[in-house]
Structure I
Amino acid sequence: MASVQRDNKREHNKQANRATLIEAARVCFVQMGFDAVTVRDIVRESGLAPGTFYNYFPDKEALFKEVLDERMGEITRRMHAMRAEAATLSDFLYGAFQTLFEKIVEEPCFFELILRNEYAVRSLFKETVVGIPMQQLKGDLNDAMARGLFPELDVDLLAAALYGIAFEIGRVLCEQGNRDAEQAARFATRMLVEGIQTFGLSGPRAKLGRGIAPGMTVIQT
């Protein structure tokens, strides 16, 4: 029994130390930027013993990825779920935009971390932190086209457009703290729905949806 308690306490301490290092790293990366931060800075911010860092992470790049992965994975899963359940083009766009923008408004410090370290995020994690959400979006777009929610469009270009709009509106929400996530989602959705209609989605499989959100409608083809 005593050995089990010691093992449980040891595991609890390990998890606590790991969480402390992740939070300390987040603070340092926001304040100083990825390039300027050193392992020593992170350890100092954490308050842990100097040798503790390397028990959990091999270098600051691995820790930076850990800081990003958890939140990005959660957001990606939630947006995928919204898009998979969408019955109309409006639902597909609005649900994902609202999910992302609400997260940014609720937790601006995470998006601030990405903005502060945008170059490092894109260059270091092109295939992981950035690449996985983009590949998921492309998969969701292909599925939506197969279900008749979108016209047949260039998925790479469409995904880039959606990603860019979401990122830049997210920047505005983060930098201007008084912005409303739902209003931003309605704006992005209406702009895209009415633009996508010009590509000729029509007929019995056209599923634009009559209402994007309370108080806003879209043009039917």
Structure II
Amino acid sequence: MDLIRSLVMAGLLVSVVGCRTDNTTAAQAPQAREPIRIQLNGSNPSASEGVLDRAEGPLRFTVGYGRNGIACEGTTFQEGVTPLGTFQVNAILSDDRFEMDPSLVEQSGKSEEELRESLFTNMNSIDFKGDGETGEYGIGYISLAPVPATEQPFRFNTYDGVFRWYSFAIHGTNDESRIGQAVTGGCINTGRLTMGALLDTVELGDEVVISSDSPCLP
């Protein structure tokens, strides 16, 4: 009887240890977020599109790009030219969301609270085309920094009396007819619904990969 009792207890002990081992190995590391992928079409801008992976399924969306063409990966940003390559989100700006890489906040010379309060509003108040229309960034602005880092001309400064910041970005528009055209100052533009989905999904540090099968400017 003592032998039987000992064997039963040993079996229970093995079972308990086995369950504990299974529990400790069940936890998995979080999966890496998929990059947003944007494919530009140099001969047919209306065919340029992006893909955002989401839990409910991928979102495909049309984009516009720079009026002066497409630049090769690793180049310095030029007005009207959209660069190719891998980028990392370093700021997310809208009327109700403000996230920015701390190094950019420091570079601005202002506090995070000051930037949160007025930066996107200031940026979106500028009439870049001189046609009396403002709101050219639509409902949001997602800034992109090249990976690996290359020297870029972006600065915080005052434009037409307004403190602002400019960079390479995905942003909205105040004119949805511009989406799917090569008409921007170099940024990627997209529609209100898409921009809303991006603002709800994108996080600082997310990757964006911009590619094209078309010739690019060196």
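Read-outs: derived from the displayed coordinates by stated rules, not from any lab. Predicted model, so just to flag it, every value in this text is computed and none were measured.
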Ranking I, II by relative contact order in percent (Cα under 8 Å, 6 or more apart), the structure that comes out highest: II
If helix-only ellipticity at 222 nm (-39500 (n - 2.57) for each DSSP H run of 4 or more, over all residues; to 500) is calculated from each of I, II, which structure is the one that comes out at -8000? II
